[in-house]
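These are the structures in question, set out in turn.
What follows is calculated from the coordinates using simple rules that are stated; it is not laboratory data. Bear in mind the structure is a predicted one, so any value in this text is a computation, not a measurement. Cβ atoms are built from the backbone, for glycine too; each structure is taken alone.
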Structure 1
Amino acid sequence: MIKKNKQFRRIVITTGEPSGIGPDIVIMSAQKKWPVELVVCADPNLLLDRAQQINLPLKLRSYHSKKIASPCMPGELSILKMLLPQKTIPGQLNVNNNNYVINTLTRASQGCLNGEFSALVTGPIHKAILNRGNIAFSGHTEFLSQINKCETTVMMLSNRKLRVALATTHIPILSVPKMITQKSLCDTISILAQGLKKYFGVSHPKIYICGLNPHSGESGYIGQEEINIIIPALNILKKNINCELIGPLSADTIFQKKYIQHADVILAMYHDQGLPVLKYSGFGQSVNITLGLPFIRTSVDHGTALELSGKGTALPDSMIMAITVAIKMLTKSSL
């Protein structure tokens, strides 16, 4: 039951690639009642057409920033109108709609910065079509860091069993070693610890750290990064932040139950070192969280699934989880 005189929040959602399942899963997620106002930054005709295609009810109400926020009813969304240059066909990418994708994300981010919205939830973007249209885009995390002028942000994925954060994100494997420095690790782990305390109520985080090389370098015989970079960084941090740091541990053993059950988060050195394990443990039921931004941002853990777009067969679980986690983070941060 909703209490009277309660101060409601607004969460802004971007649907990502318009020809993918982003619009579908947002509409599906709107079929339940939420304790916040969900504002979708999108083309209203895109949403109405997609709702008809997947045979779900949808009512759009105009978003007004000066109105008091009020929760949407099931089957209802507030709409922050942004127009597509060209009509979208489900499953068919169109480079002419690239700027629309970027503009919705930029507008939603600006709204979070100026206090219009309490959090940002993002749908999946198709990176290849953006880059094909000469828009350099490696991921939401990097894009939001750049436009918000954040020196360091941290990508963390979470499900009911496990949290995994990344020391590097969407870069070629060849570039990983040179991107890992004592400073970058200190910054990443500091932001990670602060985020766990602020948004997840973990007063003394236990952070388990992967090595970069096989067997964590085998005492320097299979790489020097553990000795020269990771261990010195951890020694610096142990003197300066209130958390427990365990590692570096070999990535082929760190994901055992005996470690996972004690870890608040596991820090992997690169994307495909940590995320395969997390996605195996709960694909479609995980949420992507960006720590270090001046606002809360969560996202789905999957891609655009063009082949499912407009068919009503996509699963909204990760979008529902992303909205749910954003609300929980808001609650924790306001205590």
Structure 2
Amino acid sequence: RFRFENSNLRRAYIALQAWKRAIFSDPFNFTESWTGPDVCSYGGVFCAPSLGNGSVRVVAGIDLNHADIAGYLPEKLGLLEELALFHINTNRFCGLVPKSFRRLKLLFELDLSNNRFVGKFPSVVLSLPSLKYLDLRFNDFEGVVPAEVFDKDLDAIFLNDNRFRWGIPENLGNSPVSVLVLANNELGGCIPHSIGKMEKTLNQLILLNDNLTGCLPHEIGKLDQLTVFDVSFNAIQGPLPSEIGNMRSLEQLDVARNRLTGEIPAAICRLPRLLNFTYSYNFFTGTPPHCGGGVVSDGRENCIPGKIGQRSGGECSSPAAKPFDCSKSKCGGG
């Protein structure tokens, strides 16, 4: 019925029409223009010369961010084999991520965040050889975070605000990511000692509210490129490792609302770029006498003598306030 520039755009037409049929609410009419053979004129669809043949146009990108579309992703989307960018954040897409996505060998950025996807971690993403940016945050994924994701050559991983459980895989340190956000899951377990191997690349690590236990591993001191380290709202015990003083790039350090004890290491006060240090709602018993004038710190609700806004005497003599021996931790020591 229609004539197409090339077979790639014919396949794209089939895929996009299947997707349009899988959409049951499009309040801002993002897909209203998805008619006829000129798929490169469809709203949110971007064409570019094929990597294999520069004279052939293909669908290289889809961006339906913030469209509030409700629907699901049909298997036919696997026909978009030249796709490099797939961005559909802040919609109401539900169901599973199609297995056919494994055909998207050029996919570089995958952003499915802030939707209603369900099921286990979408293992199809592990078979995408070009993938660098993976964003699955704010969905209903559950179960285990597969170890394989940390063996992939990714630059950014956002898995926060799902229902992942069963701990952080021990091979975490194999990952070359610069940004890793696992916050607001039900992970439990400890921070793996292998984290020290991420020293050359890791820039931001956010593990807040993940049910983490055990002690902070001394290996975090190797992360001298790290600017943001947030492990707040967990159940981490033991002292703050003095090795944190080696994290020369650190700007934001948040260990609030854990079960940390002991003295705050003086080395933290010598961090040259530190701007914010939050250690409230722990059981610390001492801070260095003079800690960086330019640092905004919050040390409320600890057990530090002479400092205002601290816990009661009863709380500070409770079992939770007692020093914890990290060598007895089931994580194998601090």
Structure 3
Amino acid sequence: MKAWVMTDTGSPDVLALQEVAMPQPGEGEVLIRVRASGFNPIDTKIRAGLALIAPASGILGCDVCGDIEAVGPGVSGFKEGDRVYGMTGGVRGTQGTLAQYQVADARLLALAPASLTDEQAAAMPLVTLTAAQALQRLDLKTGDEVYICGASGGVGQMALQLAVAEGCRVTGSAGSAERVTHIEALGGQGILHSQAADLVAEGRTFSNLLDTFGGESLQMALQLAAPYGQVATINARAQYDLAQAHAKALTLHAVFVLLPLLNGQGRDAFGKRLQAVAEQLDNGRLQPLATEAFSSTQLPEVHRRYEAEGADRKLVIKADY
């Protein structure tokens, strides 16, 4: 089969389209014929050698939408031909999704939302699971208020929607007026990033906060946190001044959604969560993310473009090898 293989760490030039052996499903696994692979920023970090969790196969890609081609022993709930989606690999011992076929742990999968295209479905798993895990750590209840630093990105949009669906009140920041409008269309109260300092000056605080950026965004979240409040962050990979956290007796939650892929623990929860999300997408309670799709031959270009200018929508690689 054809697959994109990371031949070394470095620039996008280390990505090579190669012929590799077809994987075979083992106990508890299924073989997926990939339809689309979702791109995530972690892919560039692994490729560049900044995140030391590269897959042994050299094949990147965490998110997938595809059809089950074969079912291994011990698998229940899936059959050949099922269209599925999930965050299934691309780190350490798990083959990534940037290939014609992938073997995946069936516990990580759910039936793909029928109302979404392959590209839309492939864009959802990592950001949705990250958002859900962060909200679970905050243990929000109906009527709670949460502030999201970066509510217009992939994780932010899904966290906003999941919180609103649970009856929470959400205030979220974004980098442009257009994105603020989008936050409000999803049911939140939107402000510009620059207005967060105004909230601090006014003495406004929140008991529950989610930071989706790290860096200065996390420091702002600490400023906005109320005494005895809690802050979840998806980017704690840096040194931070936690004086404010100490002074306010805050609880800080570091969210690392790839951990179950690395240590094998908690995988059941991912498939179950994605099945619930698929139902919410199909009944209209959640909205899919805006996507931009690329041909499989354009993978190095996608990496270069993201590193040069970022992305205002989820990038997806079609499996048109």
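Once distance in nm of label points 7 Å out along Cα→Cβ at positions 94 and 262 is calculated for all of 1, 2, 3, which comes out largest?
Numbers: 1: 5.6; 2: 4.9; 3: 1.2.
Ranking 1, 2, 3 on distance in nm of label points 7 Å out along Cα→Cβ at positions 94 and 262, first place is 1.
Thinking of 1, 2, 3, which structure, once relative contact order in percent (Cα under 8 Å, 6 or more apart) is computed, gives back 18? Don't skip to the answer; put the middle values down first.
Working: 1: 22; 2: 8; 3: 18.
Answer for the origin of the read-out: 3.
Ranked by mean count of other Cβ atoms within 10 Å over residues 62-69, which of 1, 2, 3 sits at the highest value?
3
Out of 1, 2, 3, which has the highest value for mean projected area of the Cα convex hull in nm²?
Details: 1: 17.2; 2: 19.2; 3: 15.6.
Structure 2 comes out on top.
One of 1, 2, 3 was used to compute P(r) over Cα pairs in 10 Å bins from 0, in percent, for residues 198-253 alone, and the answer was 27, 61, 12, 0. Which one was it? Please list the in-between numbers first.
On the way: 1: 24, 45, 25, 6; 2: 25, 56, 19; 3: 27, 61, 12, 0.
So the calculation was done on 3.
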